[in-house]
Structure I
Amino acid sequence: MDRRKHWRDEEQALVARWNAANERFRAAHAANVAAEIAAASAELETLRRQVARFKSEFNTGKRY
C-alpha cells in the first residue's frame, strides 16, 4: 500500500510539473522569447521521457 501511495504522489507531482512547464511554454510563445521557448521545450522533453518511463513501468507490471 505504501508503494502505491508513493507512486501516486510521484504521478501527481509529474502532472503538476507538466502543467507548469506547459504554461511556461505557452507564455514564452506569447512573448515570443526564443531563449525561454527553448528552455521550456527542453523541460517538456524531459517530462515526456519521464512519462514514457512511468508508462513502461506500468505496462511491465512494475507499477501497481
Structure II
Amino acid sequence: MSSVRNWAAGWAIAALILFSFVVAYSAVSAADILIDPLGEVEALVFLCLLPAVVIGWILFRGMS
C-alpha cells in the first residue's frame, strides 16, 4: 500500500511541476499581450503631441 502512495505522491509532484510551467508561460504571454498595445499607444501619443508642441511653440515664442 505504501508503494501506491509513493507513486501517487511522485505523480502529483510531477504534475505540479509540469503545470507550473504552463502557468508561468500563460502569465508571460498575458503580460506580453498587455504590454504590446502600450508601446503602440505611446508612439501614437508622441505623434499627436509633437505637432501640438510645435504649434504651441510657434504661437507663444514671441511672448517670452
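Read-outs: derived from the displayed coordinates by stated rules, not from any lab. In this text the structure is predicted, and so the values were computed from the model without any measurement. Cβ atoms are built from the backbone, for glycine too; each structure is taken alone.
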| Kirkwood radius over Cα pairs in Å derived as 16.8 - corresponding label from I, II | II
| Test item: helix-only ellipticity at 222 nm (-39500 (n - 2.57) for each DSSP H run of 4 or more, over all residues; to 500) calculated as -35000, pick one of I, II | II
| remark: Output 1.1 (distance in nm of label points 7 Å out along Cα→Cβ at positions 17 and 49, calculated) maps, among I, II, to structure I
